[in-house]
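Engineer: Listed after this line are the structures, all set down as structure tokens.
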Structure P
Amino acid sequence: MNVFDRNINIDALFRFSQISHSTQVHLKNVYSSLAVCMFVAAAGSYVHVVTRLLQGGILSVIGSLAMMFWLAMTPHNPETEKKRLGILAGFAFLTGVGLGPTLDFVIAVNPSIIMTAFLGTSVIFICFTLSALYAKRRSYLFLGGTLMSGLSILFLMSLMNIFFGSLMLFKAHMYLGLIVMCGFVLFDTQLIIEKAENGDKDYVWTRRKKKSKT
């Protein structure tokens with residue numbers, strides 16, 4: 001039998017039979033708002049880096065935190081959906097402005113780092129998200145405790161390196177952080193699915209939590 005004569009059904013790649021239709025719609029809302037927030041955050045960074053109309057700093061951090069708390073305090077219902085999306089966009093914009101000083105430093109070192117980081121993050125996020133979607137339900141939820149322990153270790157390593165200034169410790173922190181964040185993509189994606197299957201369709205707040213990790 002010639003393997004090249006077989007029919008390949010591309011549509012099968014986009015079938016998630018283990019996920020209900022309502023949850024699939026919820027996931028579309030989550031990732032649509034994710035894409036919009038990425039563009040809004042990019043606009044915020046552009047304002048800092050290019051136009052200099054707003055400067056990232058302590059005020060942008062306070063503003064983004066205020067937006068986050070405002071979003072958390074606003075109830076989830078159809079009447080407040082547009083308002084909550086506006087608050088989310090404000091949070092994304094101020095977060096982008098807050099990244100401005102970091103981008104200034106990166107541009108001074110090597111501007112190509114920004115595109116490399118963006119493409120690398122996108123590939124990792126897409127691959128691990130698809131892994132969580134195709135995997136058996138709840139198969140990655142057990143990672144929650146391990147990932148939180150990993151965050152605690154990362155915090156302690158950062159604290160220790162303030163005093164030791166070790167390059168080896170810095171690199172260990174960087175690669176361990178990458179592994180932990182990849183694990184959170186798996187964990188959070190399946191957690192979103194499980195909550196949606198149990199009736200939690202608040203894609204706006206879900207989106208805020210997912211953005212804070214990406």
Structure Q
Amino acid sequence: MSNRWEEIRPQVEAERLSLVKFLEGLREDEWAVRSLCTDWTVHEVLAHLTLSTRTGVKDWLKGLAQARFDFDRMESQQGRERAAQYSPAELIEQYRETAGSTRRSPLSGAMDPLVDVLVHGQDIARPLGREREIPLKLLPGALDHLWNSPFYGVKKRFRGTRMIATDVQWTAGDGPAEVRGPATELLLAATGRPSGLDNLQGEGVELVRATL
């Protein structure tokens with residue numbers, strides 16, 4: 001197990017448990033609200049989150065084959081299927097039980113579990129009109145990971161721009177068009193959430209919006 005994972009595992013556990021506490025306060029009707037991940041309701045986002053510590057290589061490959069090797073389709077299907085199988089209360093308990101788990105989804109890197117809980121926490125909270133603050137100290141590392149990982153396609157999406165966080169020390173890109181604002185909004189935009197762009201400024205915002 002990498003030293004990097006050992007360093008961030010306490011942060012991942014803390015954020016997962018923080019999200020559990022947040023989820024325990026939701027009303028029954030809020031579970032059916034469409035999340036920022038438009039394929040999923042709030043209930044289905046939580047179902048997806050419980051899978052990362054429960055899916056082995058064999059099951060992952062089986063799911064990928066069933067989705068005709070379309071990763072996004074596989075993720076979408078599995079989230080909906082698990083939500084149909086378990087109630088929100090059951091999923092909250094499952095998520096709590098594995099908050100400190102060392103297991104990760106196949107092919108995922110050490111930072112992916114942290115990015116997962118940070119971004120999906122916003123996917124859940126924002127459509128409900130609820131606030132869920134991300135600790136600022138976690139954002140530079142998460143943004144660095146997104147920028148450098150080919151999986152997320154951030155360099156392609158933000159081509160020709162320079163990303164500048166205004167509340168933490170973080171920048172990326174060398175393009176002439178700036179995209180600047182709070183690091184949480186950059187995190188959402190970097191992971192393909194158009195709503196993140198609504199709170200960003202600079203001539204690069206519309207360039208990025210055209211790619212989403």
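Read the figures in this text as sums done on the coordinates, not as results from a lab. Nothing here was measured: the structure is a model prediction, and the numbers come from that model. Cβ atoms are built from the backbone, for glycine too; each structure is taken alone.
Engineer: For distance in nm of label points 7 Å out along Cα→Cβ at positions 95 and 159, which structure out of P, Q has the highest calculated value?
Structural biologist: Once distance in nm of label points 7 Å out along Cα→Cβ at positions 95 and 159 is worked out for each structure, Q has the highest.
Engineer: Have a look at P, Q and say which one yields -25000 for helix-only ellipticity at 222 nm (-39500 (n - 2.57) for each DSSP H run of 4 or more, over all residues; to 500), as calculated. All intermediate terms of the calculation are to be shown ahead of the outcome.
Structural biologist: Details: P: -25000; Q: -15000.
Label of the source structure: P.
Engineer: Could I ask something else about it? Once distance in nm of label points 7 Å out along Cα→Cβ at positions 39 and 167 is calculated for all of P, Q, which comes out largest?
Structural biologist: That would be structure P.
Engineer: For the read-out FRET efficiency 1/(1 + (r/R0)^6) of positions 119 and 135 (r between Cβ atoms, R0 = 25 Å, to 0.05), a value of 0.95 was computed from one structure; give its label from P, Q.
Structural biologist: Q
Engineer: Same structure, new question: If you work out volume of the Cα convex hull per residue in Å³ for P, Q, which one comes out largest?
Structural biologist: P
Engineer: For relative contact order in percent (Cα under 8 Å, 6 or more apart), which structure out of P, Q has the highest calculated value?
Structural biologist: Largest one: structure P.
Engineer: Also, I was wondering about something else. Given 3.3 as the derived value for distance in nm of label points 7 Å out along Cα→Cβ at positions 87 and 151, which of the supplied structures P, Q does it correspond to?
Structural biologist: Values: P: 2.1; Q: 3.3.
Computed on structure Q.
Engineer: Quick one: P(r) over Cα pairs in 5 Å bins from 0, in percent, for residues 31-102 alone came out at 3, 18, 26, 23, 20, 10, 1 when computed from one of P, Q, so which one is it?
Structural biologist: Computed on structure Q.
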